[in-house]
Structure 1
Amino acid sequence: MKTVGIELLKDFLSAIAFLIANALTHDLVVATCVAMAVALIQLSVSLARRQPIAALQWLSIVLVVSLGSASLISADSRFIRFKPTFVHFAIAVVMLKRGWQLRYLPDIVRRWMTERELVSWGYAWAGAMVAMGVANAAAAQWLDVGGWGLIVTALLIAKVALFGVQYASMRMLITRRIADS
């Protein structure tokens, strides 16, 4: 669980930094700059440590920097608010890769769960990312910045909740299988 939490924190760190900076400053430009800086620092640290960078991490870094730069150039609040929709859809595409979750899972999970079960969770995550992208697009279109910020925060909470559901269900299933063996 600890390893999974650390990997997820790494993957969502720039998004979390954006939300915190936006909540503290109420300035989307500042929040965008903070998110970009965090992403670039993460990349620099990983490269300096010669750590492998997974596809999802590369995608996150490229999207944060490219869309963040476009946000700063356009200075359009609506574009900044629509950005997470593009990110969710791009992540969903990466999550369609069979077995993308394996790097996050400890050996015991890979040993006691079937490939079909693990792949199904990966596809569930891809579907959730699409749904969250649609929800963000609706919020960006129809809500002001404050309302949109609440939706983005709720979407982050939803991701944590989905992770909790996945973790609890996998844990119960594995515990039952070990007890039955």
Structure 2
Amino acid sequence: MIILGVDPGTLVTGFGVIDRDHGRHHVLAFDIIKNSSGKTMPIRLKHIYDRLCEVIEKFHPDEFAIETAFYGKNAQSALKLGHARGVAILAAVNRQIPTTEYAPREVKKSVTGNGAATKQQVQYMVKAQLKLREVPKLFDATDALAVALCHSYRIQNRNIKSGLSKKTSGKTHKNWANFIHTHPERVVKIK
């Protein structure tokens, strides 16, 4: 299953494409879509839409996951973020790709175990879980990969609960040893 994760923004939008095959994750691509602050909002939004359409055409994702907007002090920033989210979601929906949204805290918790994790902690765990040789230069790309991982873990947990997983046959984990046996991809080995 190929998952496209997106961390939206009008100046920088991160995207990450992963392939989930039998519980293992492989990175297919990650990058950012950078916009100039000197360009008008409609031109920025078109650029985000066009680039994500190119990514979709190249990798044919089965699922699309995006981070939801968080509510901050600045309403104008939240509105602009909403525009970026809208065109990203439109790119997926126009190609009939199932779309799921995740709160930033949920993404952080699924990847690090802590919903209040720093961007550096998310970056470290994404690098470790996806076995990346190099850390993405910008947090936007790392965050997009984290969104894709979050979605993958959610699908895996849903399958376990519905009895679709052969490893657990729908049973919940009774202890850490059972969880680790069932989810080897979630274990980070520190050297």
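Give the label, chosen from 1, 2, of the structure having the highest value of relative contact order in percent (Cα under 8 Å, 6 or more apart).
2
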Legend entry - With Cα extents along the principal axes in Å, for residues 11-82 alone derived as 36, 22, 16, matching label from 1, 2: 1
Inset, instruction - Tell me which of 1, 2 gives -15000 when you compute helix-only ellipticity at 222 nm (-39500 (n - 2.57) for each DSSP H run of 4 or more, over all residues; to 500). - result: 2
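Every number in this text was worked out from the coordinates using simple rules, so none of it is lab data. Fair warning: this is a prediction, and the values are worked out from it, not measured in the lab.
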